[in-house]
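Next up: the structures, one after another.
Derivation of every value follows stated rules applied to the coordinates shown; laboratory data play no part. Since this is a predicted model, take the numbers as computed values, not measurements. Cβ atoms are built from the backbone, for glycine too; each structure is taken alone.
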Structure 1
Amino acid sequence: MARPLSFVPALALTTLAPLTFAHAATPANASADENYALQQAVHARLDGDRTGACWAAALIDGARVQRAFVCADPAQFTRIGADTAFEIGSISKTMTAALLAELIGAGKASLDDPLAAYLPAGTVLPSFEGQPILLRHLVAHTSGLPALPPGIALDPLDPYARLDPKQLLDALARVKLSHAPGREFAYSNYASMLLSYAVARRAGQDYETLIHERLFEPLGMRHAYIARKPQDVRTASGHLPNHQVVPAWNFGADLAGVGGVRATLDDMVRYLQAQLGQIESPIAPALTMTQQRLPGATPIAMNWMLLEHDGRTFHQHAGGTGGFSAFAAFDRSRSRGVVLLSDTALTSTGGFAEFGLHLLDREFPTVKPRKAVPAAPALLDALAGDYDMAGMRVTLTRRDTALAIQAGGQPELRMGHDDHGDFYPLQLDALLTPVRGADGRYGFVWQQGGGSTQARPVSAPAASRPALPRLSAQALRAFAGEYPLTPAFVLTISERDGELYAQATGQGALRLVAVAADVFAGDAVALEIHFERDADGRVTGLALHQNGRIIHAVRR
């Protein structure tokens, strides 16, 4: 396997009551027609998708549960089934939050406790002007800790396997906080590993025993596990979007709360039914506690990301490991929940969580499969050249009808192209999204492992673009209007002083520059907006191209 251009491991996350199995009314199975409806919806999203992924999906609607198992290639249908356990990645973080909430309910912990009180004596922790990191900062991702422990080399194939508590604790001495904990949201797997360790240490049990006794058994999650696999479980093999099988990810003892849980579809259905209040169990009060919004500008509960829309709150979390993607969300006000589990890493390709939200509430737009198609020769010529990507020299070269990418000192990687307009290396999970600048020249955004990096041209492209005539204010006003990208996220296009601007809900205005007919690029942000017209030439909608994703919106 060629070495990646960059690597950022991504995961893109109890009261000591007597052990008891949950008591709940047996949920009604969906009818054959209802299951077929979900099967068809997932099939429409996945059919022919270039990733070759297989998905397990469930939709909870009150007492009814629909289930579907679908593969992009129907010939691969035996890869997954009801007995298959998937890596759920960072959704595990919400389970760690539940274990912490149980400790809080038992009077053994508080969100306002300093992290230092849960670590061995003598551990050197960073602070900012005397303000310590509290447990609430860990579950809200506002600790100020970096995404990963500094100074520790990670193996891209299994990045967390060799990490141990001593390494994590020693790395704390190398961290310098740039601001007070609690001030800014910044997702941190490092903070979550520390929380996993701290919770297990305070509970006095190893993490897997703790989560099994306090969460899995009470909720009837019979096949969920971390390292101790039940005999009647089939472990799914993880894949890259190029169909290559990759090794499973493993986690050191007591650190697995960051992303180490494996679960079947029905395990995750039970978990969401408990979140919806449909299952009575000793951990129910702790689950309710984890759902409460925490103070701060970012809508977040205890490791649940919150999406507020139309007076309702959606709790959601995505997960991703080397060969898997997962998504879970629920709307408690309507007693609805959704689970998506994929045996293929979709972190770079995107659209996985968006499709989950669409299943949960059809007001959210659906997502189309990514299908391999040839790139236009003119696009290949326009992209050929040298680029600066975060200080690294990268060269794009046209190879007949394809594009190749090469970073300094690394092998050249040949790339495919899909109908979303993105290129992808055939040897690894990454995405290259072409983006035109205000001068009409191409740059690109490179996405890999949950991170994205913008690349700018350092030399003239092989094919330069002629300057476009400046549009009049009247012509620009034809694009003005409101375009809802989601029910809660509207893009407003307006003309001011002969310039076109885009402003998203809750954000500042961004100047747009015409780079082609009905196509505008962000002047300071890597994005393109393609306006759509009807047969009479009237602007009726747009497609936002950003970070490898295309979101369509109808003008209202």
Structure 2
Amino acid sequence: MPASARAPAPRPGPALNEEQQAAVDTVLAADGFVPFLLDGVTGSGKTEVYLHAIADCLARGRQALVLVPEIGLTPQTLARFRARLGVPIHALHSGLSDGERARTWAAFARGEARVAVGTRSAVFLPLLQPGLIVIDEEHDGSFKQQDGIRYHARDFALVRAKALNIPILLGSATPSLESLRNVQAGRYGHLRLQRRAGQAQAPQVRVVDVRKRPLEAGLSPELVDAIARALDAGGQVLVFKNRRGYAPVLLCHDCGWTAHCPRCSTPLKGTPMTVHGGGRRLQCHHCGTRRPAPDACPDCGGLALQSQGAGTERIEESLSARFPDYPVRRIDRGTTQRRDALEQHLAEFGTAPGILVGTQMLAKGHDLPNLTLVAVVGIDEGLFSADFRAPEKLAQLLIQVAGRAGRADKPGQVLLQTHHPDHPLLHTLLTGGYAAFAETELAQREAADFPPFAHMALLRAEAQEVDAANAFLAKARREIDAFADPRRRPPPGQRPTLEINGPLPAPMPRRAGYQRAQLILTALERRHLHGALDAALPAIYACPEARKVRWSLDVDPIDLY
């Protein structure tokens, strides 16, 4: 067994509070397949519940599988589990070599390995003595495989747990609306952790109205002053901006030209290229196209090219200049490409006063005990998205990133900087928390017959010419209509049991040189959706139009773009 898989002798953890103990007792009492939603505020000690449940599983000679959404969470989880459980904890994720993944797979196939921590692909590990499956941050979209064979690791884990007749524990501070709906319907047990573990207190949250305020690299004077106070008090600061790069747009101040991606733009809709490297290069975050930034405007020849907006690079540059005596470390995809890079960055950052500038990868489960201030910059983009899931994603992101502050004995503060301080979503989150938001959003979804109160499938086609994509989708629609259950056709004036919308242009109509169009299928009952697709798919595969396009079918899509 490799040395990295060996674990020290187990050590006891902190005493459980009443809520944690009640959750542990409920999970240990489960007999056979029972799904539980562990709904706990950030810092409430959900991991302690996982550890006690896994320890009981090991005591019964069983295996446990733990899924986490990001590779960056794996090292931290592995270290904590190895210290507490006293058995080898195996990792499985895409950052490992083929040999390392093969050895872990073989160890489980032989029944030698007892506990695995991995990302979504780990859901397929063989379990000869299954005892428990844990899904941490179950709401996270990273559990959905978006290309190739599309699957949702959380949903497949539920299927596996039922087939193996074992309990499954889904944990989150911001549960998905699908999971909350399953709780309402009585399909999941609901375990609540409503207060932070130990002496930690929930952070104070304040909205900073930046209308008519001067901004430097997207930062308001109030926010910069708060950062200075936190650093002077010996604390750490997280500045959250969910946009990597230096700036979102390169603009000519003389004529209004902007740098658009040549492979993703259309005559009616341009796709801006993101400015990187302090303004020296341009990159499309959709297809990866890169090119140097021009020295002069290609349209008018002017020299007044300006980077508009701020990304993590620009914020890092500004804060480094303003606070030269403190370390400023940027955490985004550009700085974490190497293996274990995120773990190394956080280890080097340590507990001394300093500033972290990062994207959503810092919002997921990291425990930073000396972090006393979280400054959320630029949330306005998510307030007005066309995606019906956007409010849920934004609410989850805000709650998760706010939860990084004040996790130990130091009080925490969260500043939300926005041009829309009166937006209903922010008001609901600030006054009622995520539970109030979820209740409101579920009511709106039910009124609109959107998931989780309906079931959806997305059939997308991509081609060099949009006519080929539309022709394939039109053929696919005819085939689905022909094979659909005739009973779904209701009397006039009533809604059909299966609705088909399209062919429609995708919200992003062109990507990497391919024109994109789609069909959206919606049904109130899953059997109508699956029945029509099962019957029509052979004919869709066989039709001549299918050979002229790239197409995919995504059942229960989480991203309509």
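Which of 1, 2 yields 2.9 for distance in nm of label points 7 Å out along Cα→Cβ at positions 89 and 441, as computed? The value was obtained from structure 2.
Looking at mean count of other Cβ atoms within 10 Å over residues 257-264 for structures 1, 2, the greatest value goes to 1.
Say we calculate FRET efficiency 1/(1 + (r/R0)^6) of positions 97 and 513 (r between Cβ atoms, R0 = 35 Å, to 0.05) for every structure; which of 1, 2 gives the highest result? Checked 1, 2; max of FRET efficiency 1/(1 + (r/R0)^6) of positions 97 and 513 (r between Cβ atoms, R0 = 35 Å, to 0.05) sits with 2. In terms of distance in nm of label points 7 Å out along Cα→Cβ at positions 273 and 305, the structure with the greatest value among 1, 2 is 1. Out of 1, 2, choose the structure whose coordinates give helix-only ellipticity at 222 nm (-39500 (n - 2.57) for each DSSP H run of 4 or more, over all residues; to 500) equal to -5000 when calculated. Label of the source structure: 1. Out of 1, 2, choose the structure whose coordinates give semi-axes √(5λ) of the Cα gyration tensor in Å, for residues 209-416 alone equal to 31, 18, 17 when calculated. It traces back to 2.
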